[in-house]
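What follows draws every value from the coordinates through simple rules; no lab data is involved. Please read these numbers as outputs of a predicted model, since none were measured by experiment. Cβ atoms are built from the backbone, for glycine too; each structure is taken alone.
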Structure P
Amino acid sequence: MLEIKNLHVKLEDEGKQILKGVDLVVPAGEVHAIMGPNGSGKSTLSYVLSGRDGYEVTEGDATLDGESLLDMEPEARAAAGLFLAFQYPVEIPGVGNLTFLRTALNAQRKARGEEELSSAEFLKIVREKAKTLKIDGEMLKRPVNVGFSGGEKKRNEVLQMAMLEPRMCILDETDSGLDVDAMRLVADGVNALRSPERSFLVITHYQRLLDHIKPDVVHIMSAGRIIKTGGPELALEVEQNGYGDLLAEAN
């Protein structure tokens, strides 16, 4: 599914090297978590995979189903099945939630050579999926994320994910700013999307999210590299002891 080989990335403006040889493979159907201290390069990795401006790949590659993501425009990466849930979802004033969702979904269907959904078909699907995430009709009519609470923004992103049905989902600190109830609701929405054909890369600081979204594999990232990989018990080790021992072990 997702394969990252020796990925080196620097900031375009400053020339500062952020990623220093990341190697990572996420097979189809698996959930992998990346944890690490601030400044380790976790969010940078998600930005580079999704095609955000401001970063220069100086070495290595990242492929999805054998095709290089780095050669694609961001919209092509989305059509290929990549989805990024932001740490801080942006507000889009003047664009209704339903309009945004239908436009995004049909743009991807068109790019894949599929027929666009009619208004009736789209409304039936979106209402069913919104109901499971406790998103009411009024929330669907509002401009995208405008005036939404942190929990509403994250639920709205999970709804986008449920509608677009991506093959590779990257969650960049999606638990940031969520209370326990909101986090559980978001996690339930993510878990409902787990399937043998869909993979997840969950970037987080805390074990608490991984109590709800059970990872198959946990990676520890530091100073632009993955320094250790293990099972879910690795996240518990970090929760109990911090990163100190792992960082010392890697040096």
Structure Q
Amino acid sequence: MDTQRHTGSTALVTGAASGIGRATAARLAQEGATVVATDFNGDGLATLASEYPAISTIQGDLGDATFISELVAGAEAIGPVAIVANVAGIMDHFVPVTELDDEMWDRVFSVNVTAQMRICRAVIPLMTERGGGSIVNVASVAGLGGSGAGVSYIASKHAAIGLARHIAYTYGPQGIRCNVVCPGGVETNIGTTAAPTSMWSFERQMPSIALGERTAQPDEIAAAISWLTSSEASNVNGLVMPVDGGWKSA
């Protein structure tokens, strides 16, 4: 950990009440950033703020377009946002396409993709005016293939990668860097949306899931996010980085 790495920067972190988002908000704050943390879970945000008084929190639903506008405005009021870590994500109970309803598809995409898009859409013009900025979208190893979850989650993580690659290519000349981190198994509470409701689909995924060597700690993913958003990664743009202990190399 470099306690000076992000000094002078304001960072917006989603999904910050727990897991990877919480670890990312804490690490960026410990490395000198002014952090604005958001999540739907107000209790988790309150706990985070009590442990890290320098972190500002804004509670709300990332599936709500109005809230995202308020979130970005609130973060900008604290400081010019130079770093975005789009961490928030939900799973889909391993539901395959033949058992999928529109409500689940829409909800998973609203958090895993549309929220990332809306935040990027709001902050990129501001970053561009100030000479640049760095964004990391959290996807998943499930976004690198067809296994590991249900259809909504897998498709949404592929989409998060495509979103980041588009931003990297299109806005790179304007000083915007956008990279992707693809975790494997991580010890988080995303399991609340992972409990399988389609057992045959879950069993079909098991041979792939079994290739994961171990479950990572959230800070192992946060460390990758911190590096990608730092000046040390100034020539890294459009990278899709598995942080999976070698899962996808099998």
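Here are the numbers:
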| read-out | value |
| --- | --- |
| FRET efficiency 1/(1 + (r/R0)^6) of positions 79 and 111 (r between Cβ atoms, R0 = 25 Å, to 0.05) from the coordinates reads 1.00; which among P, Q | P |
| Label whose coordinates, when mean count of other Cβ atoms within 10 Å over residues 143-150 is calculated, return 20.6 (choices P, Q) | Q |
| Comparison of P, Q by relative contact order in percent (Cα under 8 Å, 6 or more apart) - largest value held by | P |
| Origin of the derived value -11000 (helix-only ellipticity at 222 nm (-39500 (n - 2.57) for each DSSP H run of 4 or more, over all residues; to 500); candidates P, Q) | P |
| Structures P, Q, by mean count of other Cβ atoms within 10 Å over residues 39-46: label with the highest value | P |
| Structures P, Q, by Cα Rg over 2.2 N^0.38 Å: label with the highest value | P |
| Structure from which 3.6 was derived, distance in nm of label points 7 Å out along Cα→Cβ at positions 15 and 95, options P, Q | P |
